[in-house]
Structure P
């Protein structure tokens, strides 16, 4: 596991935002995340592309204890559904979102 203090990367005084994750049985967790709301081209009909959103955030892997796919993540005042969680085995996770 990554031995550095990851809280420095996820400081809300710099780049991170506060995210509230809610789920069944009154589950609630507040974590610091770095939201990335990029778009990427998706090819349709051979030579035509449309831009599709690819919302996701990164956070400390330790902050995701008991967080599961299908829960709601609220960040920057917007609600998202957690679609997938990918951990990188060095302490950081990418959480993919559906709007």
Structure Q
């Protein structure tokens, strides 16, 4: 499965529990692809199906989604500012400079 689509699925769930149709639209997966992805994520303790039929992230899933969001922000900053400026800023932070 396309990892980007799985990322979109996790990020959609980071906004709260959602129904299958909502996840289908958010992820770009086919019905079969979404079923497989949800089954895999459930088997790995990342997603849980709620009694009302919606899907939600577990604590482990929320941690994954938090990392994905951070990576997304980092990638956007690199695109906008350039690698050199980002590296300089990180080195300053490491040295305790502002």
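If you rank structures P, Q by mean count of other Cβ atoms within 10 Å over residues 35-42, which sits at the top with the largest value?
Q
For FRET efficiency 1/(1 + (r/R0)^6) of positions 19 and 43 (r between Cβ atoms, R0 = 25 Å, to 0.05), which of P, Q scores largest? All intermediate terms of the calculation are to be shown ahead of the outcome.
On the way: P: 0.20; Q: 0.80.
Ranking P, Q on FRET efficiency 1/(1 + (r/R0)^6) of positions 19 and 43 (r between Cβ atoms, R0 = 25 Å, to 0.05), first place is Q.
Cα Rg over 2.2 N^0.38 Å computed as 1.18: which structure among P, Q?
Source structure for this number: P.
To which of P, Q does the computed value -22500 (helix-only ellipticity at 222 nm (-39500 (n - 2.57) for each DSSP H run of 4 or more, over all residues; to 500)) belong?
Derived from the structure labelled Q.
Laboratory data are not the source of any read-out in this text; all were calculated from the coordinates shown. Because the structure is predicted, anything quoted here is derived from the model rather than measured. Cβ atoms are built from the backbone, for glycine too; each structure is taken alone.
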